[in-house]
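In structure tokens below, several structures.
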Structure I
Amino acid sequence: MHYPNITHATFISRPNRFIAYVEINGRKETVHVKNTGRCKELLIPGCTVYLTASDNPARKTKYDLVAVVKGNGLLINIDSQAPNKVALEYLHTQNYDVIIPEYTFGASRIDFYMERHSAGKTERYLMEVKGCTLERSGIGYFPDAPTERGVRHLHELIKAKREGYHAVLAFVIQMDGIREVHANVETHPEFGTALEAAERAGVEVQFIQCHVEPDRLEIVGQETCND
């Protein structure tokens with residue numbers, strides 16, 4: 001996926017989950033942050049961030065903050081909408097006969113429902129996508145804030161697996177060089193417990209590796225947990 005009109009800026013502060021103050025060419029600007037997670041290890045005063053300009057003249061903020069350079073030099077895409085967009089691009093290369101985004105299953109909306117048809121048989125798939133922006137010592141971690149919704153999704157995937165679906169949890173890693181994602185049990189131990197239960201139930205856990213530039217996010221590889 002590609003962003004038009006990329007601009008670099010210096011991060012100043014983040015007064016709430018939705019906006020940040022940045023400096024662009026010596027002037028202070030209020031921008032929208034496309035990630036409601038904490039990102040506290042990333043959005044540090046003085047760091048370099050990348051913005052994309054909106055083409056909506058009615059918006060209160062002209063720019064969206066979509067990427068940040070971490071203190072170790074790693075460029076991280078923090079756009080929470082990007083993982084689903086690149087996952088959809090990826091799914092269209094995987095020979096599915098049907099792809100339906102935002103599919104209602106049980107009490108949740110699962111990101112993608114897919115089908116493959118072969119010899120009169122239909123294989124059904126459900127995929128939930130989670131974007132990973134938290135890195136420690138070369139390992140990705142999820143979540144960066146407690147996510148009851150994420151726990152619920154894992155339970156739905158377990159249910160789907162028992163009902164005969166191919167159930168997949170896909171971590172889209174929004175940075176270069178990271179090949180796996182662990183549950184961030186320090187932040188949300190319940191997610192770690194639910195992830196372990198999902199793996200035991202046969203839910204497939206995929207690590208979707210990406211290349212990040214200020215103006216784009218693209219998938220470069222995919223590995224399955226315990227491959």
Structure II
Amino acid sequence: MIDLYYWTTPNGHKITIFLEEAGLPYRIHPINIGKGDQFDDAFLRISPNNRIPAIVDQEPADGGDPVSVFESGAILIYLAEKTGRFLHRDLRGRVQVLEWLMWQMGGLGPMLGQNHHFVTYAPEKLPYAIERYVKETERLYSVLNKQLRGRDYICGEYSIADMAAYPWIVPWERQRMDIDTFPEVKRWMEAMKARPAVERAYARAKEINTQPTVSEEAKAVLFGQGRRD
């Protein structure tokens with residue numbers, strides 16, 4: 001059994017997609033980040049960076065005590081190694097999947113997150129910041145579009161790289177992207193959306209969070225964080 005500490009964000013969706021694809025039994029512990037659940041001491045013992053997602057594997061492969069993992073990329077690698085699935089086993093294939101996973105973790109996620117913030121959530125519309133992150137989003141879409149040429153999935157076979165990237169592409173409209181100018185990304189995105197496990201993962205999200213809009217109170221929690229000792 002996997003205990004998943006989760007909220008309905010792109011990083012959260014990555015893990016429900018994996019768990020649904022692998023058919024691993026799991027239970028969701030909602031961490032409502034708009035209400036500050038991520039600062040609860042019990043959660044911080046699992047995820048010291050006060051970010052979702054995090055997991056606790058109650059039945060680790062070594063048969064020992066439960067294992068907790070935070071950071072979505074680390075969780076995907078852990079689960080792939082646990083199940084022997086969605087991470088290529090040959091040396092070169094594995095390296096490629098890990099490269100694209102790190103590309104998402106270090107580039108696609110953070111840059112598109114800034115796009116979301118300045119385009120949608122920032123109280124003051126700053127033209128320089130908006131242009132900066134919309135252009136970087138466009139560049140990253142272009143990189144992905146080129147990688148997908150001649151491939152069904154990012155690394156050929158379906159992998160954790162696809163699970164990591166897809167949730168960040170879903171909100172392409174609010175990122176001010178024209179998806180039709182990235183035909184390979186559009187094709188891949190539609191193929192991902194049609195996967196039954198992806199459909200189930202997003203259905204779980206609707207069960208957990210029935211009001212996905214971000215209130216002014218939630219913005220104060222999400223965007224007003226500073227030092228906490």
Could you tell me which structure in I, II was used to calculate Rg/Rh (Cα atoms, Kirkwood Rh) as 0.99?
-> I
24 is what came out when relative contact order in percent (Cα under 8 Å, 6 or more apart) was calculated for one structure; which of I, II is it?
-> II
Who wins on FRET efficiency 1/(1 + (r/R0)^6) of positions 8 and 152 (r between Cβ atoms, R0 = 25 Å, to 0.05) among I, II, i.e. which is largest?
-> II
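When FRET efficiency 1/(1 + (r/R0)^6) of positions 104 and 184 (r between Cβ atoms, R0 = 30 Å, to 0.05) is calculated for each of the structures I, II, which structure yields the highest value? Could you put the intermediate results ahead of the total?
On the way: I: 0.60; II: 0.95.
Going through I, II one by one, FRET efficiency 1/(1 + (r/R0)^6) of positions 104 and 184 (r between Cβ atoms, R0 = 30 Å, to 0.05) peaks for structure II.
One of I, II was used to compute distance in nm of label points 7 Å out along Cα→Cβ at positions 40 and 208, and the result was 2.9. Which label is that? Don't skip to the end; give the middle numbers.
On the way: I: 2.9; II: 1.3.
Value 2.9 for distance in nm of label points 7 Å out along Cα→Cβ at positions 40 and 208 corresponds to I out of I, II.
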If mean count of other Cβ atoms within 10 Å over residues 64-71 is computed to be 14.1, which of I, II is the source?
-> II
Consider the structures I, II: one of them gives -15000 for helix-only ellipticity at 222 nm (-39500 (n - 2.57) for each DSSP H run of 4 or more, over all residues; to 500) as calculated from the coordinates. Say which.
-> II
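Using the calculated result 0.75 for FRET efficiency 1/(1 + (r/R0)^6) of positions 48 and 112 (r between Cβ atoms, R0 = 30 Å, to 0.05), pick out the matching structure from I, II. Walk me through the numbers before you get to the answer.
Working: I: 0.35; II: 0.75.
Derived from the structure labelled II.
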Kindly point out which one of I, II the value 2.5 was derived from, the read-out being distance in nm of label points 7 Å out along Cα→Cβ at positions 24 and 176.
-> I
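Taken together, the values in this text are just the output of simple stated rules run on the coordinates, not laboratory data. Just so it is clear, the structure is predicted and the values come from calculations on it, not from any experiment. Cβ atoms are built from the backbone, for glycine too; each structure is taken alone.
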